[in-house]
Structures are given as C-alpha cells and as structure tokens.
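Derivation of every value follows stated rules applied to the coordinates shown; laboratory data play no part. Values in this document were obtained by computation on a predicted structure and should not be read as measured data. Cβ atoms are built from the backbone, for glycine too; each structure is taken alone.
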Structure 1
Amino acid sequence: MLAEGMEVSYHTNQMAFLGFVEVIKHLPFIKKVQKKLIELVKSKNIKNIVLIDYPVFNLSIAKKLKALGVKIIYYVSPQLWAWGSGRIKKVRDLVDKMLVVFPFEEKMYKDNNVNVQFVGHPLVERINNHEFLLYEDLCSKFQLDKEKNILLVMPGSRENEVKKIFPQSIKAAGRIASEFDMQIVVSCSSNLSEKHFSDYSDVVDFKLIKGFNYDLMKHAKFGIIKSGTSTLEAGYFALPMLIVYKTNYLTYLVIKKLIKVDSIGIVNILLEEKIVPELIQNRLTENLVYEKSKEILSNLSEYEKIKTKLIEVKNKLAGETASVSAAKSIYKIINES
C-alpha cells in the first residue's frame, strides 16, 4: 500500500504489541493513535473505512467510527472462533462487511447473520508468486550439505518470542540432528539481530538464514515452528512439524481462561483435528521437543500420515486470489455508498 502512495499517519510496526501485558503497557499510545485517526476521519469526512486484522485496536476504534456514521469493512477477521461466540454480536453491530481468510470463518459468521465473504488466504498468493530455488541451489547458496535433510527451526519474528522459544528448541534440535543425521537451519526474521542466536552456536551446529522461509519449508524434512502464520505456511507445504509456543506467564493465564478451542495451532484448527503435536508454555522443554520430534521421525508411517493430512491445508485455502477478491468486494461496497 505504501508503494501505491498511501498516506501513513502511523506505521503498523509501531503497533506490534504481543500479548495482554504488552498491550496494557502501551495503552496510552494506542489511545493517542485512535484519537488522531478519529480526528482525521472527521476532518476529511471519510465515509468508508477498511480495518485489517489487529482486533485489539480495530474493534475498539470501530465503535467510535460507527458512531460517526462510517461504513466499516473488516479484512482478516478477529479470531472469534478461538475466543467464543460472545463477540460475534459486537461484530454484527459494528461491521458492514466481514472479509475472511478461512472457509470455516465464513460459515461461523453466516450462522450468526453477519454479512461475510470468504476471499481466500493471502499466503496462497504469496506462495504462488514466489520463485523457488531448487534444493541443490539452496544448498549451494547457503553452504548446506545436499546429502542431508534439513531440520528447520523457526522460533518467531519478535525478540521476546525468540528468548522464550529458541533455547529449548535449538538444544533439542541438536540432539535430533545428531540422531537422524540431519542439518539444522534456523530461519531468522530479517528484523532480528544475529546476537539473539549466537550464544548457542558453540553448543549446537546450525546455519542461520534470513528471508528464505518458503524455500526452506518446501525442502525441509521436519520443522520445529512457533505457533502462528508460519505453521500455516508450513502446513501448506505439507511439512511435518512440531508447534511450539511460550509467552509471558500473565498473558498465558489470561489466554487460558478466555480461549475456547483445544488447539492453538492454526493448521490443527483448520483441519479440525490435532494433526500436529503442540508444546505450549510449561510443556515447551528441551526433552519434550526432542521426544515428540523423535516419535514422528522414527516412525515412517506416522510421518507420512501427518504429511498426507497436511496436504488438505492447501486444498482448504485454495480459491480466488485473496487480494483481487478483497479489492473487488471493497470497491463494490464503496460504490454502493
């Protein structure tokens, strides 16, 4: 959107707060941003607004926007399927059109009389437009051993995630790689400094790679992956994996009380079955990561069963190009105003 000349008041990078504790700490800033945006809507007499994801901020400001008579289109739904149906009424009252990226969300909203459309998932478009490296070229580019399988570790894109998830994951990965003759690749977000990983380079042999997630997912044998979009992307490539997650203890207690689903891994939620093992909070230990990974890698039938089930992720997300479908819907709504 920046490339298309969009005027930016605040960048989303300024709002990247993870967990309840972080949100509470930054409430004054969030309120300040909301106040500025409401003033902007009034001064420019804006009649249509597209809210994208980020429910903590967007559902709050939506109420203020609705009071101004603004038509609200919401792209990428809040995860109401995780938090229970109580918030659906709020969405129904505030949102004129909900554009969702998962097919099960469309059914949920239709069942509750919300104006909704499944537009497809953006990751499908990104993957389809990606120019993949051959395995030999990937190995050559990053000095990997083309005779060994890749054990992919993805500990998250935020510093606080990496601190809580990487130590247990990389130590377990070292044991797995040694036992199954694999090479470890840590996929690191471009915004993270290598210093977050270097403390473990003397303990475990691994290659740190930035910016080649899709190539690594396509060619890896197994993944230890932080819960989030990366697990959905890995599922799209039918990569057998272990989902790991750990957060601030207070945030975890709040989530545990509020969340209404048995799984936190989006691939498991999408497939309506716990296909991929999950190690969350206190269960995220070096030994459990090692044991769960070993259970899958040492059992070919179990490995192939997971891989086969994950193929359904691609089938469920297939459809019209998300950006095109969403743009058409938004354009139609605006022109009806």
Structure 2
Amino acid sequence: ELAEQKPDVTKQPKKIIGDLMVEILDELPKRLNKGALINLLGAMEDSLNEKHILFYFTDDELQKKIENYGWGGNVKQTAWNYLAVINTNIGGGKSDKSIEEEISHETEILPDGSIINTLEIKRTHTGRKGGQFSGVRNVDWMRIYVPQGSELISASGFKRPADIYFEEPDPGWQDDPDVYAGESAAKTDKTSGTEIYNEAGKTVFANWSMADPGQTAVIYLKYKLPFKLAPEKNEGEKQIKDLLLDKAVEIFNPGRKQLLPYALLAQKQAGSKGDKITSTLKLPDNFKIVWSYPENAAVETDGWNISGSLNTDKYWAVLIEN
C-alpha cells in the first residue's frame, strides 16, 4: 500500500511481490500437511479451471496438452457460435475490481437459417468517487471476439477518451508482429468508431468504454454470423467441427428429418472474477430442439434462456429438427 501511494519515494512499487514470494516459499513447507495439501490442490484446480492460473511452455507438444485441459489461456476454435469479451484497463487506476459486468447474448435464427446476434454489455462502477485506488473513472479498451467473418449491423454505447490523453508512440518502439498483422488491416465503423479486424481465428469488434464511480456503461452490438444453420458445414469447417455434436447427430438422428446442429462457446477472460451472463436462443415456429447439452441447461423445444456466471468457459449445444 505504501508503494502504491508513494511511487516516487519507493521507486519499486512491485518489489513487494518478490519479497512476498520469498516468505511464502519459506513458510509453506512448515504448514503443509495432508489436510492442507488436499485443500491446496483443490484451490489450485479451481484456479486453473477459472483461469486465475495459466501455463505457458516453449515446448509445443507440452503446450498443446495444457491447452487441451483449458489451462493455456488460448482462444478456442469452434465451427459454431463464439463469444469472448476482453477488457483492458488503460489509465483507469485500480478500478477494475469495482466493475460489475453483465453480458446478455441473444441469438435469433431466421426461417432461412441466417443467424443474428444481439449483444448487451453492462459495466457498473461500484466504487466510491475519490476512494483509494479504485475511486476513479474506469477507462476500458473492450475487444469482443465473435466468429470470423461476422458482419457488424449496428453498435452503440461506446465512449472514447479525449485526444489529450493519447501519446504519440516513440519512434524507437517496435510493432508486435502478431498484433500488427490484425490491427493494421482494421476497418472502422463510421457511426460508432468501432474497429473491426481479424485475430486468432475470430473477428474482433473493439472500442472504448468509460464509467465513473456510481455510473453504468451500456454497450449494444448487433451482428450477423458468417454461416447459416445447416445440416452440413463446408470442408474447412468440418476440420474443427465439435465432436460432441457429431456424436449426438449419430445417436439421435431419427432418420426422418435432417437434424441441424447449433452450439455456443463463451470464453471467460483470464484473471477476471467472472461476469454474469444470460444467453437466449430463439427459433422460428417450425423448428424444434430434440437434444441439448448440458442436460441441466434451461432449454425448451423452441429455444433456450440460460443465466449464470461466466466463471469458466461455457459450452451449450442443441440438435434442431426442422
């Protein structure tokens, strides 16, 4: 706390992390017994599944195994619907800990199989104005990852910081090749100022959001997915088709009508406390759900309305009869 308050005095505001680690490594063996070890392993498993702990290895084979467990923090690939909301606090102090985020994701399937998504993101700043560390404006560079090729229909609610807060990059700085590859080809939506580019196999909608203590910022997006609901995907998409849906088609296909698979993968941002999420699926009158995953999901024959915490990556899937 002293280092945070007086960085000009201490000159080493993060030194406490190294000092604390030395003490932990010294004290841990003294306190470790069978009961404590079981609790420690349980806490570690929860932290891995909730992405508070991530692994990275330079060994490609080992890294691939870690990613298969969901412990690598990578952007997952799927042939179906996808959502990840990634927030980056830039110049907003420690205000992220006072932000409560709610995500409402609605998918409407039209009679011709076209898929329209409507997304609402509420970011409420629960901090007290002038409060230590977090009582300042939250300034957020928000990136919304959706299936690659998605087309933005409309966007609103974003708010950009004033130009005086932006600095010109130093001529000596180098561009990160991965970041540059995506953002250099970005297009800008003229109405909302939203940047649109491709990264990690997804289309990204990126823009600024700001909220002062006691305020709520509300973001709206509407976009069309690049594919339609159909019994067969093209050859490129078959390579990453979800195995669970493939198996379900084999088991539940009654042979009378074609079954149409649909799924949504929602990924949690690593290190976040977990947003509240509501997912809605709306089907045309002549469509009916005949199978769903997971079994306890709030799914009806004409769609789903699922609410919960995005404390881990979530996956919902259905088979639809037309």
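To which of 1, 2 does the computed value 0.95 (FRET efficiency 1/(1 + (r/R0)^6) of positions 91 and 155 (r between Cβ atoms, R0 = 35 Å, to 0.05)) belong?
Details: 1: 0.60; 2: 0.95.
This figure was derived from 2.
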Q: Can you spot which of 1, 2 the value 21 was calculated from, given it is relative contact order in percent (Cα under 8 Å, 6 or more apart)?
A: 2
Q. Which structure, out of 1, 2, was helix-only ellipticity at 222 nm (-39500 (n - 2.57) for each DSSP H run of 4 or more, over all residues; to 500) calculated from, if the result is -15500?
A. 1
